[in-house]
Structures are given as C-alpha cells and as structure tokens.
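Chemist: Multiple structures follow.
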Structure 1
C-alpha cells in the first residue's frame, strides 16, 4: 500500500520538476492506491493530494423501539456525505435483515428499521462515506423489539407554540398492539390537576399526539406529561415544563418552508404571535441574505400564533431565493430564521398534489387536487377505486401555465360504507407525475 509519505515524495518531485519521478511513484506494483474504500487512483497529478476518508461513526442506542420496528441512530462524522447501515439478527453479521445490508441512507443520522419480528434481538452498525471512500464499521448496537402486545409506551415531547395564555403539548405513543387511551396531565406543579381530552390510538407504531391548552396564566411555569392506558397497564411519560410568555412583549416569529414553488412564483409561509400588541408582519426575500425585496405588510393582533402567507411572483426560473419573516410592534422587531427555495425550470413535467376529498355522500364524492402545468399543456385526471390499483378514472381536463391551479372531479356510482383510494395524475410532453394516494369512506344509507 502506498503511504502518505510517498505522496509527499511525489509532490516534492513535482515541485523540483522531476516529472519522471512523479509518474513513476504515482502507482504501486498493483497499479493503484489500495487504501480502505478507495478505488484505483492511477497516475498522480500535480496539485492533488489524496482526500480523507471519513472516520467511523459512533452508533447510539436505538430509539422508538416497537414490536416490529426501531429507529437506529448514530453520530455525524466530519467530512461524511452519507452513511450505510447494516442490520442483522446476529452479532457476527453473517446474515442480514432483508433490505438492510449496506443500505445507503443518505446524509442523515437516524433511520427507521421496519418489518422486524416481535421479541427478537437485532444488531446494527453504520459506516460513513464520501467521494474518497467508506469508513470502517462503527461499534455494534443491540436492540430487542417489544412483544406483540403489552402496556403502551408513552413519550413526553417538548411543548411548542408557547404564548402568554396558551401552548401546545406534544408527545408520542406506541399503543403496543392494544386499543389505548391517551391524554396529557398539566398544571403548575407535578400534582398537575388538569387533563386534556382523551384520544384513542391503536396499532404497533409510534404516533404523534398534540393538544392545544388555553386559559393559562402569563409568565408562569407549567408541568405536563403524557399518560397512556390499555388493558395491559398505564404508562406515564416523563415530566416536562414550559413557561408562558409575559402578557405583552415583542412578537414571536417562525419562518416556515415555502410552498407552491413554481417557475416564476412561490408562496412564503411563517407564523407570528403578536404577543398582545398590534403587530406588522411581512417577508423579506431575494437571491442573497441581503434580500432586497419585501411583501406587503399585514396587521396581526392577539396572543396566539397565527399563520402568515404571501404569494410572490416575478421570480427567475431555476434560481435559489432566500426569505425570512419579520414582525414589529411597540416592544421591538423580531426576525425569523433564513430559509431558501429554488424555483422550477421554465418548463418541465407537471407538479401535482392530491388534496382531501369533499362532499362525501353515500354514492358520490368530489375528488380534489392541485396541478402546476409547468409551462406546457397538461392533461390532468384522477384515478380512484377500492384499492391502490384504482381501476377507474375521471374525465380528463386540460391545463396550461406556470402556476398552481385547483382541480376537482365529481364521481358517482360508489358503494355505501366503502373506503376508496384516489390520486391525481398529470401528463405533458415532459412526463407523467402522480400525486400521493389518499382515501375517503362513503356514508351509510
């Protein structure tokens, strides 16, 4: 194997102009660099040094362990552009769980592992990679899935949208295979004293739970926890706290992702809590973080979080834009974090979105969606049926332009008390695009 010192020798030769040395030392007897995960480099070129292969990541204990799934987690590694995951039923990794052998999970530090057996021990390890190659293996982590049924698993997550007199409590629950009742306890002490309305959950996966609570006192610390009960027992999430805002103060703003991104337009999104004072809110946007453009100001009042949107046009196709929300009241000005979006090319395949069905009756319903023809004449319709094979289509409609347009279709001849699947489909000269599958259930007679 060539060593880095040999490359330094080659570089020194290049600096001295001894090109024959450079060429001669650029390859070894096997004709290339045989470092870990690096393919044959071939002739060494002046000015190039071997890039660094990432270090092995550190695998952390699994989270969200359920009967048939868990989430593998690991540390990020400097210089890594992605990670590869192995999951095995044995610690020698002589065999692998189907689909989890050298699985490229992208540049993330967690991955949900599904399709597992209950009450079974599994092992996982991770490798980091970049353009130079792949690291060695991480440490091995073992995890045992839950039994098929059992007491629920309750997790209390941080509160959000904390205002002067309200907040949103969050958690997650795995019903553990049994019908489970779940709610939050909250109050100014760990005796709590208040409960939210109960929710019913079923299944064997973790599900998010959120409840908005109001009637709180400003500038006060509250405790809360999630509680879940099924026929196998009751479980309590850990206690968490939050402190409500003062009665009045500077606004609180959040920049949310842009939506309905087209070639020459987009919708900017955010939220604002006016914090008890009349507040002016708008967006700054432009091709740099200097922005340079602003949307029309909007006026907001109150002490709760309110969505703010602004449609912008006159953009340039295939261009990255920066934006943020800005809010001002008598107590100060606050700026949301910077976000970016990239406009679509001038023309291309259509963009389609399946929206919820409406007007659902015994034998009829209205299917809804949105299409951006993406600069080309586009044919759009819905597929629907009692399975994801669909089998029925609505009448085709023709759309043109470069903006998002609503599409609806009334369908009939349905069967009462039956669940139907549907999706929107758009086709133009650049391709066909399918919206996500949605469902609705018809009414009884």
Structure 2
C-alpha cells in the first residue's frame, strides 16, 4: 500500500528544511532529498537581522550556527571603497551563518517533531490526481501526498517543468572556502563581508569574501556564456594573481572550488492545484547580490502560514486557496526589497562598459554620504520588509546619477527607472 502524507517536500536546502520544520509541527510531513545527508550545501554567508522574523525558532545566540556577529561591510570598487560600520547607527547588521550547521539543526528539529526525512531519494516523476499527488523515485517506489512542495533549488528544474511551473534564469557560480589560523584571518580580514565589483571578473554579480571562524568563503557568479572550464581557470587566476584580494587571502589554505547553479528573477506563479514552489527553484534570489536565504526563509514561513488553516479545514488545496501564498510573497518581498534589488541589477549590470565607473562612484558616494549608509543599515536590520521604503532607493539612485560624468549618462540612458515587471 502506498503511504499517504499531508505534505511531501522535495529538496533539503534551507527553504525546504525550514518549510518542513514549520509544517511538521501540525502535519504529517515527508522530506525527500536526492543527496546524502553529508552532501548538503556548506557555506559561510551573511545572515541579516531582516531574516529573523521568518525563522524565530532558531537560537540566534548559537555560536555553532552563527559563529560571528556581522558588524562591518566593505563595498570595494576597482578604485574606490565605501565602508559601513553598523555601530555608526546602532545594532549589528546581523550574524555570519554556517549553512551546514543551520541545516543540521533544522533536520534535528524536523525529526524531533516526528517529521520524516529520506536521503538518497531521487524523484523522477510527479503524477497529479484530483484528490492527491503521487511522486515516484528512481527505483519505482511511490509516495502520496495531499500537498507537494518543490524546493529543489537550481539543481534540477525538470520536476517543476513537468508539472507546469516556469523556469527561472540560471547562472553558474564558483565558490570555495579557505582555511587558516583565526589570528591570521582577523589580520587579513578585519571586515566580515567584502563586496567587490569588477567587470573583468563578472558582469552578472559581485565577487564576495565572507569571514567565518578560521575560514572564509569567497566566489563569484559567471556570465551565461562562460564554460565550466573558463570559470575554473578564471578563479585560479584571481586567487593566484589578483592583487586586489591578495592581502585578504595571504597565508590561507584553499579548498577545492565548486561550481553550483544560481537562479535569478522570480517566476510568475508560485502555486497551482496541490503544489507550491519555494525558494531558489522559483527564482526567489536577489538579482543584484544573488542571495537566496531571505526569500527561501520567507517563502517557507509564508507558505506554512497559508497551509495550516487549509489543512485543518480539510482543504483540497486548490489554486484559489493557495494564492494567498503568492499574494503574501508579492506584498512582503517582491514589491519591496526585491523591487529595489531588481533596479540595482538594472543600473549596475546593464551596461558592461560602465560597471566599474558606476560602482566606483557608488562606493565613493557611500563613503561620503551618511544618509546612504543609514539607509543600507536600515535595510539590514528591519523586521518589517513589507514596509520597506523603495523611495529611499530611488533617492540614492538619483544621488549616484548626479555624480556620473555626462558622457556616462548618455551611454547609460535613464537606468534609474526599473525594468517593466
């Protein structure tokens, strides 16, 4: 007999694990993951205070998950830099997070709530029926569920494509950890997060360095035209020869770099009859910073809030009932924080020949303009992203545009107006 669950989640990234944790409090949940447990993503990432409302149940003082407080950001251009210190305005930006430790805590919480997790479960097929969904793995075993959540990240879009969801834009990133003595890392990197734009490295996103304890995490997003071999080669040239970052990595031991897919630009719909889609699988990644944590957590929280009353009332999980999830994502994330990020991507990356000039101008402006620094600090620490004021970002863009040379303005055109959604 094929087992029936209230909810099946496919994918054990942060979005899938968080959703399974939240829903296993009140539902019979099965989480299926194609990878081994010890193969889940490892990363050292910024975890801003604005993430907290979406994952209140995790202890923010746990030093295994959050080994370092995030207090300083460096925006580094090819010629200029702007440094933001949170103590100029008050509390820290947030924490630095070890993704693998967060994942392990979520797994234990799911299991403690009697949620089931099966690793090495590759799902090959989804069949939709009127009153349930059936998923079938690569050896022909089946599971049934009242509601299916797809949280497969950017690794495999075939499942969501097979049931009618759109596919987000996808890029390839290359990332690596480097390790060393903690004292040496602190000398090299007094700043927790370093955000560097150089068009010779990438015209799709920044090169970043994030500092943990006895390790740093660094990498960049490739362009769509670059091959995997070209990305490996570029990464090695940067690590070995790029003078701009040599002081930060001096004396550290590099781990083997890994390639991973990163999606951008949200798809149009996040729900259909008996199926929802979460996080990066839906393109819910900030397009300027290519950061998926905030939207992964938000999609998990908002979908869990939508589903609980439906489950309690014996819902058939029709598309009209699940649309509240889409509406809340739009209200809280997409029409506020993401709207600013889309405009930033459009401004900084849409004219490759001008990228360095624009970002150098921005870094210098940030260095001299306290109001801009305050706005960035506010964006990190707010607990109410639904109230995020996009007019502030337009004002910042206007200040930046005033500082650009006339010729550059002519080349750019009017990029302060975001693209049509």
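Chemist: One of 1, 2 was used to calculate relative contact order in percent (Cα under 8 Å, 6 or more apart), giving 20; which? Mind dumping the intermediate values first?
Modeler: Values: 1: 9; 2: 20.
It was calculated from structure 2.
Chemist: Could I ask something else about it? Using distance in nm of label points 7 Å out along Cα→Cβ at positions 99 and 291 for the comparison, can you identify which of 1, 2 gives the largest number? The partial results should precede the final answer.
Modeler: On the way: 1: 4.4; 2: 1.3.
Between 1, 2, the highest calculated value is found for 1.
Chemist: One of 1, 2 was used to calculate helix-only ellipticity at 222 nm (-39500 (n - 2.57) for each DSSP H run of 4 or more, over all residues; to 500), giving -10500; which? Could the numbers behind the result be given before it?
Modeler: Details: 1: -1500; 2: -10500.
That value comes from structure 2.
Chemist: If you rank structures 1, 2 by FRET efficiency 1/(1 + (r/R0)^6) of positions 299 and 387 (r between Cβ atoms, R0 = 25 Å, to 0.05), which sits at the top with the largest value? Working shown, then result.
Modeler: Details: 1: 0.00; 2: 0.85.
Comparing 1, 2 by FRET efficiency 1/(1 + (r/R0)^6) of positions 299 and 387 (r between Cβ atoms, R0 = 25 Å, to 0.05), the maximum is at 2.
Chemist: From which structure (1, 2) was mean projected area of the Cα convex hull in nm² calculated, if the value obtained is 20.2?
Modeler: Details: 1: 31.0; 2: 20.2.
Source structure for this number: 2.
Chemist: Further question on the same structure: For mean count of other Cβ atoms within 10 Å over residues 59-66, find whichever of 1, 2 sits highest and give me its label. Provide the component values of the computation, followed by the final result.
Modeler: Working: 1: 17.2; 2: 13.9.
Structure 1 gives the largest value of mean count of other Cβ atoms within 10 Å over residues 59-66 among 1, 2.
Throughout, read-outs are computed from the coordinates displayed, never taken from laboratory work. Small disclaimer: the values here were computed from a predicted structure and weren't measured. Cβ atoms are built from the backbone, for glycine too; each structure is taken alone.
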